[in-house]
1. Between 1, 2, which one scores greatest on Kirkwood radius over Cα pairs in Å?
2. Please state which of the structures 1, 2 yields 0.6 when distance in nm of label points 7 Å out along Cα→Cβ at positions 4 and 52 is computed from it.
3. Quick one: mean count of other Cβ atoms within 10 Å over residues 12-19 came out at 13.1 when computed from one of 1, 2, so which one is it?
4. When helix-only ellipticity at 222 nm (-39500 (n - 2.57) for each DSSP H run of 4 or more, over all residues; to 500) is computed for each of 1, 2, which one produces -32000?
Structure 1
Amino acid sequence: MEDPDYKRLVVNKCKYFNMREVCEKAGINYSTYRGWKNNGRSFSDEKAKILFLTMKEICEKSQK
């Protein structure tokens, strides 16, 4: 089974999150995230996956 496109998922869901806090919790430099999202700079699939999983974790915690 193929991995989902985490970059696309992050872009689609980021509007629902404070991405500065998500990046901090995920251990990813916020300026690296912004450079990728706004300016098309390189961003690894692994970082996108970490961001997505962190966003998912935040959602699950908020629903409890």
Structure 2
Amino acid sequence: MSDTRSTTRRWAKRGLAAGLLAVPMLAVFGGSASAAELTPIAEYLDSTIAGLSASLVQALAALLGVS
């Protein structure tokens, strides 16, 4: 039962992430969004991806024994 809950949560998070990415992309390709509307979204995604990347590098360094 615990596996079902974690799987459901995982898919819910994936759906939310896909939605957060799809809405701005539709606005960009639809031509209805201005740069001022998209800048906060781009900054958030940039910081999120940078943080995730740094975490992955640290984890890989720890696994490989590199400092």
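1. Details: 1: 11.9; 2: 14.7.
Going through 1, 2 one by one, Kirkwood radius over Cα pairs in Å peaks for structure 2.
2. Values: 1: 0.6; 2: 2.9.
The read-out comes from structure 1.
3. Numbers: 1: 13.1; 2: 10.0.
This value belongs to structure 1.
4. Numbers: 1: -21000; 2: -32000.
Of the structures listed, the value fits 2.
Taken together, the values in this text are just the output of simple stated rules run on the coordinates, not laboratory data. Just so you know, these numbers come straight off a predicted model, no measurement behind them. Cβ atoms are built from the backbone, for glycine too; each structure is taken alone.
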